[in-house]
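The next part holds the structures, each set out as structure tokens.
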Structure 1
Amino acid sequence: MEITKDTVVTANYRFADESGELVDSSETSGPMIYLHGRASVLPAIEAALAGQNAGYRISLTLQPEQAFGAHRPELVFEAIRENLPPNVDLKPGMPLFSGSGDRPAFQLRVIELTERGALLDGNHPLAGKILRVDLEVRDVRPGTPEETRSGRILSSPL
């Protein structure tokens, strides 16, 4: 079956940074399963897989603007301790989630602790990085009526 809008694609993947260091893979995180044409994966990946079938393999080099965007210095800021979660032992590298109530949460990363609180980074951890992506399509199936109506995967072939 050909990959078109509203087909469910299952693929093995490997993401590495420019130096070849493994960032993520289906071996550690399980296969990528998504509903094609619903902007649930990077647009460059969707474009590369459109029209292909199970068994298709491709290697892509994605520039930052094709992946997680440029690193934006304005998203790095110091938060004072009073504005950080209470009773949390903050450590560099740990994620924090911002937002509450009707505001959606977004992920921040602790860069370092400061005298007043912590230096936080709101950029995606892969922002500003060139990525090497290896993909192998394992399965393609039509999305169920419920999946196409909701725009998300409700069942998988695995």
Structure 2
Amino acid sequence: MADWQLRRAEVDDATALAGCIEAAYSAYSSRIPDLPAVTEGIADDIANHRVWVAERGRKIVGGIILIPKDDYLLLANVAVHPASSGLGLGRALMERAEAECLELGKSELRLSTHVRMPENVRLYAHLGWEETSWVGNKVLMKKVLSPTRLG
């Protein structure tokens, strides 16, 4: 049994979630000089969007920010603290995104990642995402879901 749980984020989680996201992106900061601010507006995201956190031992060790759009669900950010990698948190967060998408009556998830994060592009492709285009330093991807099956 997993020693972590997923739950909806609360506004009081903003600081801890921001710290988790910062830790997750810290490996990229040296090789990506134009990495955008990844924790800006976390409290607003929690208050206004669908945000989930992974909690382990009363500590936030992962999170996902989902923003409903007219025709799709935008995966704005997903992060797992490096100290908690390998526990299945990333996969669980991505499965939560798919479930949220279907619960909203949508069949498509979209995201963008940085071109200098090829390991993320490979991971998303492994999970069934496809590249749709490149815009500047962003790789845009989507995943079309079937309402009868997740994954």
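Please treat every number below as a calculation from the coordinates, not as lab data. Every value quoted in this text rests on a predicted model; they were computed, and no experiment measured them. Cβ atoms are built from the backbone, for glycine too; each structure is taken alone.
Annotations
- When log10 I(q)/I(0) by the Debye sum over Cα atoms at q = 0.13, 0.15, 0.25 Å⁻¹, for residues 27-90 alone is computed across structures 1, 2, the figure -0.63, -0.73, -1.19 traces back to 1.
- For -2500 (helix-only ellipticity at 222 nm (-39500 (n - 2.57) for each DSSP H run of 4 or more, over all residues; to 500), calculated) the corresponding structure among 1, 2: 1
- Ranking 1, 2 by distance in nm of label points 7 Å out along Cα→Cβ at positions 107 and 123, the structure that comes out highest: 2
- Among 1, 2, which structure scores highest (criterion: FRET efficiency 1/(1 + (r/R0)^6) of positions 43 and 115 (r between Cβ atoms, R0 = 30 Å, to 0.05)): 2
- Top of 1, 2 by relative contact order in percent (Cα under 8 Å, 6 or more apart), largest first: 1
- Read-out semi-axes √(5λ) of the Cα gyration tensor in Å, computed value 21, 20, 15, structure in 1, 2: 2
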